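Below you'll find a set of structures to go through.
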Structure 1
Amino acid sequence: MSREYQMCSRCVMDTTAQEIDFDEQGVCNFCRDFDAHVARILSTTEEDLASRFRELVAEIKSKGKGQPYDSVVGLSGGTDSSYLCHLCADAGLRPLVVTVDTGWDSPESAENIRRLSSKLPFEFRTVTVDWEEMRDLQVAYYKAAVQNCEVPQDHVFLAILYEEAAKAKARSLLTGGNLATESILPASWSFNAADVRNLKAIHRRFGTKPLRRFQTLPFWKRYAYYPFIRGIREVRLLNFVPYNRSEAKRLLEREYGWQDYGPKHYESILTRFFQAYVLPTRFGIDKRRAHFSSLIVSGQMDRDEALQLLEAPPYPSEELLEEDMAHIAQKLDLSPEEWKEILALPPRAHTEFPSSQWLFSLKDTLVRRLGVRRRWWG
C-alpha cells in the first residue's frame, strides 16, 4: 500500500524505509530506538568509558598471552577500521592486521592500507579471494537483482577474518563496527549477509562456476564452533572510546597521511557504485539518509547540514559514475551492453530464493527470552 511521504523531524530518515513510523511530534521510531537503547551507552562518562576500555584491553592481552598475536583486526582502508588500527597501537595491543582483497579497493583505500602498514608496528597480511569465483558470484547477485548485492564482499570478509583468527590462535576478533556512526540502518533496506543458504541459492540459479575456494561462514560455525570451541569473540573496540568520525579522519590524515575517499563505504569501488547508483535507481534507497541520521542522533552532524548534502546526487560526479560503470563492466568481463541489461532487470526479493532467516530469527528470539547479554556491549 502506498503511504504519504514523510521525513523525521529529528533525523533525515523517511518513508522509503518500510518499517518507519512517527510519533505525534514527527519523530521516527529509529530515533526513539536510539534514545531507548543506544543513547545511554554513548552518554557513558569518559571516566567510566576509559575504565571499561582498560578492562577490555587487559582481557584481550591476557587471552593472547603466549601467542604471536592477541587479536585479529580487519582493515579495509576505511575510516573506522583505520582508526581501529591506530587505537590498537595506542593501547599496546599486538594484532594481526588482515586485509581481504576482493578486487575492488579504491586507489585511496589501497594507499591508506600501505601507509598504515608502513607506520604501525604490526604484521599486516593480505588474503586475496579467488577472483574468478568472486566475479562469478557478484555477477550472479546482479543478475538476481536482489536488494543486497554487497553480500559476496561482506560475507567473505568476515569468513576470512574468523579463519585467520583461528589459524593465529587469536581469541579476539576486532572489527570497526560502532554505535556512534552506525546505529541506524533499516532492515528493509538490506538483507542478512550471513545467510549462506541464500547466497548459495542465488549462485546456483545465476552462477556459472562452482564455488570451491570461496570462503563461507555457516551459521553453526559463527555461532557455535568459533565462539564455544575456539573461544573467539567479536569485539567492537570503537564502542569503548568517545568515537567521532570527523575527528578520527583528521587524526589519520595528520598521523599517517591517510586519504579521504568520500562518503561512508566508498573505499570500495563496487560498493560506491552499488550504494550511489544501484540502490537509488533500482530500489529508491539513498543510504546516505541512514548514515547521516546515525551521525545526527549521536551529535556528530547537524540536521540542516544533512539536508543540504542530500540535495546533491549520491554519486560524487557524473564523470566518476561513467568511469566506474565502464571499469566494473570490464572487470566483471561483461560488455557495456550486457552490464546495462543486467542493471535494467526488475528487482527481486531475497525471499524468492531459499533462505535460513528462520534460523537467525530463532537465535534472536532465544537470546531475548533467555535474557542473554553480551558482556561487551555493541
Structure 2
Amino acid sequence: MRHQRTILAAGILATALALSACSGAGDSQNTGSTGAGSDVDAATATSAEAFGGLDALVAAAKAEGQLNVIALPDTWANYGEIKKKFEDTYGITVNSADPDVSSAEEIQAADNLRGQDTAPDVFDLGTAVTLASTDYFAPYQVANWSEIPDGNKESTGLYVNDYTGAMSIGYDSTSVPEPTSLDDLLGDDYRGAVALNGDPTQAGAAFAAVGLAAVQSGGTLDDFTPGIDFFRKLNKAGNFIPVDATPATIASGETKVVFDWSYNNLAVSKDVDGWKTTVLPGTAYTSYYNQAISKDAPHPAAARLWQEFLYSADAQNLFIVGGAYPVTLQAMTDAGTADTDALAAIGELSADQVTPTDAQAEAASALLASDWAGAVG
C-alpha cells in the first residue's frame, strides 16, 4: 500500500529524469544474453518463438538465474505470492528492490543503475509515466497475446496492461462510520482522519482518488477540477491530513480513513482488525497498471519469462486472490480457468465505471501540478 505508483505528467517526469542523469549514471547498455548454449540475443527477442519456443526461453532464463524487480510490495495486488510462485516454478531468484518507491523512481533507478547487474529487468508503472518512458522499454509479445484485449496493449508489446482495481475508501469501523458518499467525509465524524496513499502529483493511487472525487462530484475525467475542489473543502473542514497512508499509519490509528485501490485496502483488512473497505455507489474509477521490459535488462531472458508468467492463468488468478482484476479475465472466464471462488470474494466491478484515456491522464497530471498544492496547503 505504501507503494506510490507515480502518475506524473511527461514534463514533470522529464525534469526528474534530467536530475537523475546528472548523478553520474553510466551510458553502457546490456548486450543481451545468449541463454543456454544458443545464439539467441535475448535482449532483442520479441517473443518466445525467437528462442525456439517457451521451453527454450525457460532454459535461457534459468541459465541467467536471477530476475530484478522493483517497486513491487508483497501486499500490492498479491505480488508477494506471485514472486514466490515464479521462484518456485522456475528456480530463478527474484531480487525485489525498493518495494516502496514510485513509478518515476523506477525509471530513475534504470538510469542510475544502467549497465550494472542490479538494474531493473522489468517495470510495473502507472499510465502517465509509462507514456513518458517508452524509450526505456523493449517490445515483447507473450504467448497468449491474443487473450489480451487490443485496447489494453501497445501493438508491438512495448507496454501492456496487467491488472486493475476500483478506487475505494478504507476505514476503521471501530472509530468512524462507513462513508456512503463524499459529502459524508466533510462531517465532524471524520475530523483529522482522511488521508491519501501518496501525493496525487506523484502517486497513481492518490491521483485516482482525485479522479474519483471528480466523477462523484458530477464532473468528468476531462476536468479534475471538481475533484481538487472536493479535497480543498475536505482540507478546510479539518478532515484531510497530509499523511502518506501506509499499513503502519492505519494500524496505529493515525489514518482512520484512506482513499486507495480496492486491492490495497482489502490487503490491510487481513492484518488490521476493524479495517473495512467500501466502493462508493455511483460511478467507479478504475485504472490499469502497465508491464514493460527494460531494454537494458541485465537478465533479458528472465525478464521475458517473467512476462510470460504474469500473463499465464496461474499468475492472473493470483492477482484475483489479491483483490485485483487481471487483464485476461474475460478470456479466462470464457475458458473456465478463472478462480471463481476468488472472484466471488472480491465481487464484480461496477458496470458504471470510468478509466482515463492517455490524453485525460496527461491533462489531469498537468492540472494537479499547478493546482493541488494550493488546494490543500
Structure 3
Amino acid sequence: MLKILTLVGARPQFIKAAAISRAIKNSFSDKIEEVIVHSGQHYDANMSSVFFEELGLPVPNHIFKLQAQGHSGQTAEILNQLEKVLLNEKPNAFLVYGDTNTTLAGALAASKNHIPLIHVEAGLRSFNKTMPEEINRILTDHCSSLLFCPTKTAVHNLKVEGIDHSAEKCSANTPKVYSCGDIMYDNSLYFSKYVKADVLNKNSLENYLLFTMHRPSNTDEPHRLKSICRMLMCLADKHQKTIAFPVHPRTKKALLTHLNVKELDAFMHHRFVRVMEPVSFTDMIALEKNCEMVITDSGGVQKEAYFFEKPCLILRSETEWVEIVEQGVAAIVDVSEDKLNRSYDLLRSKSLTFPKLFGDGRSAEFICKKIVEEIQ
C-alpha cells in the first residue's frame, strides 16, 4: 500500500484534490492510502472549509494555522511545519497541485527530505516571471519526479526546459512526464450534474456576463483596478448587460482600499453590476454554464469557461492556457478598454467551436494508475 501525502491550501487545490480523492476511493482504495494536509493558506469558511464539505473531500489529517501573510513568510512557515509532518507520516510520495505558495513549500519540503514529488498541473508557463505563480510552478516542476500535464503544450514547455520523459526508474533526476488531460475537467463534468439554479434566481440573473478578479497584479495596483472597474461599467452600459461579480475576499479588500468613496459607490452600486459574496464550486459552475461570456484574470475560470463552451475575455497580458486563445474562443485584453470592446464584439459575432483540448474527463483515474505503477 502506497502512502501518498496530498498538500492543499487554496480553493483551486481543494477542487483538484476532490477528483483524485474520489478516484482513490472508487478504484484505488486497496493500493493508495491518502494523507491530506491543509496548509492553511486559505482558511475562512467561504474559501476553505465549505469546499471540503461540498466537494466530499476527506477531513484533512493535518491543518496548519498560518501567521505570516507575505509570500516569503507564508512559504517558509508552511515549509517549517511540513518538515514535522513528513518525519511523522513517512509517505512514499508527496503530491502537490498547481502553483501557489503552498505548492512551492511542498516541493521544497519533498526535495529536501528526498521524497518523490508528484506535480499535478505541471508544465504551465505564462513566461512572465514577475508573477509569483510562474516562479512557483517552474521550481516545483524542476523538483518533481512524476509530472502530470493537462495539455500537450505543457509537455512541450517542460521538454524545452530539459524535463523530458525518462525510460529509467522514476526520480527527480529521471522524471516521468505524462499528458493526462485536466482534472478540473473531471470535476466540471462530475459536479455539473448536481448544480441548481438557486444562485441565478437569488441574484435575478439572466442574459449576463460573469466577471471574476483576484490576481495581485490587478487588485493590488490601484491604476489597473480602477481601469478594470471603469472598463466593465462602460461595457455594461453600452450593451445593457448585467455583470455577475462573485467577489473574492482579497478583491473586496482591495476595492475598499484603492477606490475612493465616489468610485467605490459607482462600481459596487452600478445598475448593471451584481456584486455577490463568494460562491461555492457548484454555484460557480451554475454561473459559468448559464452566462453568455466570462471576463476573468483567473486561470481556472478561463478553463472552466472553455469546458462549458463560453467565450472568455482575459484581464491579463498573457495566459498559461494559450490553447483557448489559439482556438479563437478567448482573447487577452489586459486592461485595454479598446481591446475589451473589440474582443467582446468579435467573440459575440463569430461562430465558435470547442474541441476536446483537455482530455476525456478521466484524468484522475489515469494519474492514480501511473502513481501506482511509477512510485516504488
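Any read-out appearing in this document is the output of simple, stated calculations on the displayed coordinates, not a laboratory observation. Everything quoted here is computed from the prediction, not taken from an experiment.
Where does the value 22 come from, among 1, 2, 3, when relative contact order in percent (Cα under 8 Å, 6 or more apart) is the thing being computed? Answer for the origin of the read-out: 1.
Here Rg and Dmax of the Cα atoms in Å, for residues 127-334 alone was derived from just one of the structures 1, 2, 3, and that gives 18.6, 55; the source is 2. Among candidates 1, 2, 3, the computation of mean projected area of the Cα convex hull in nm², for residues 271-318 alone that gave 3.9 used structure 3.
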